[in-house]
Structure I
Amino acid sequence: MSTAQPASPTRDTASATHGASSPRAAIEAANARVMSAFRAGDAAALAACYTPDAQLLPANSEAVSGSDAIQRFWSGAIAAGIADARLETAEVEAQGPLAVEVGRYTLAGADGGTLDQGKYVVAWHRDDAGAWRLHRDIWTTNRPAPGT
C-alpha cells in the first residue's frame, strides 16, 4: 500500500504579477487572445481558443459542443452586436493539465456601451504543446431575471 499523497492543487487568487510559467499567467494570456478575437469579430479565432471537444454552457440553452458549433455560436453573438468582451480573472486553481478559472466579464457593443456583465467559470485543459485551452465554459449574467 502506497502512502504517497496526491499533489495539492495550486490556487492563485492574488492580483499581483504572476510568473510566465504560472497557470494563471498562461490563462490570462489565453483570455487576452479571446478578447482580441472578439474585438476583431473573428469567431474562428474564438473557436480556436477551445479544445476540439469543448462545450459552452449558456443559460436558457442546450450545451454547444465542438469547434464548429462553438464557432457558429460566437459568430451569432458577434452578429447580434457583441463587439467587445472584457474578462477579469478572479482566481485560478490548477493541478497538472487541468485548471479552473473563476472570473467576471463585461460585454460591450460597437458604441462601447455595456450589453451585459456577469461571472463565469471555465475548466481549462493544457494541451500536449503546453497551451491552455477552454474546455468547459459557463457564464451567468448579473442582471435580474425578467419580471423580477
Structure II
Amino acid sequence: MSNLDVVQDMFERNLTIYKMRAEEKKTLRAIADRFGICPERVRQIMAKHGRSCAEETRRRAAAPDTVGAMRLSLRMKNCLLNDYVYPWEELEVVPVITLLNDLPLAKMKKIPNLGKKTVKDFAKEAESIVGADAMRRWLDGGQQ
C-alpha cells in the first residue's frame, strides 16, 4: 500500500466520521467503537474538519486579489502577523501585490521560523493571484 493510498484511506475515514457525527447524530463513543479509536480522537477529527470548513468559507468570501484569498499555512499566517503587526482581519484585505511590495523576498527570508518551503509555498500561491511576471520581479528583488 503506497503513502497516497494511506492518505486517501484516512481522508475517507475522517469524512465518514464527520458524516456519522454531523448527519446521523451518532455519539462519540459509537463512532469510536466502530473505528477502533478513542472518543477524544473523534472529537479532534470533528474540530479539525470544522476549522477547515470555516477557513475555506472565509477564503472563498475574500476578494480574489487579497491576502485573505490565499491558502496560507498557519506558520505563514503567524509569521506575516508577527512581521506586519496587523490583526488578521486587516491583513486579509491587503492586496497581494501590496504585500509583495511591502515585504520583499530579502526581508521575508529574515523572518524567524519562516523556512524555504513556507516561502516557496507562499510564492506559488501568490503567483496564482498576481501572475508569473510579478512574481519573477519579486523573486529578483524588484518592485511589482
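Derivation of every value follows stated rules applied to the coordinates shown; laboratory data play no part. Here the structure is a predicted model, which means the values were calculated and not measured. Cβ atoms are built from the backbone, for glycine too; each structure is taken alone.
Brief remarks on what is shown
- Distance in nm of label points 7 Å out along Cα→Cβ at positions 74 and 106 derived as 2.1 - corresponding label from I, II: I
- Given 14.3 for Kirkwood radius over Cα pairs in Å, for residues 26-97 alone, calculated: source structure among I, II: II
- Of the structures I, II, the one that 17 was derived from, the read-out being relative contact order in percent (Cα under 8 Å, 6 or more apart): II
- Ranked by Rg/Rh (Cα atoms, Kirkwood Rh), structures I, II are led by II, which has the greatest value.
- Among I, II, structure where helix-only ellipticity at 222 nm (-39500 (n - 2.57) for each DSSP H run of 4 or more, over all residues; to 500) as derived comes to -7500: I
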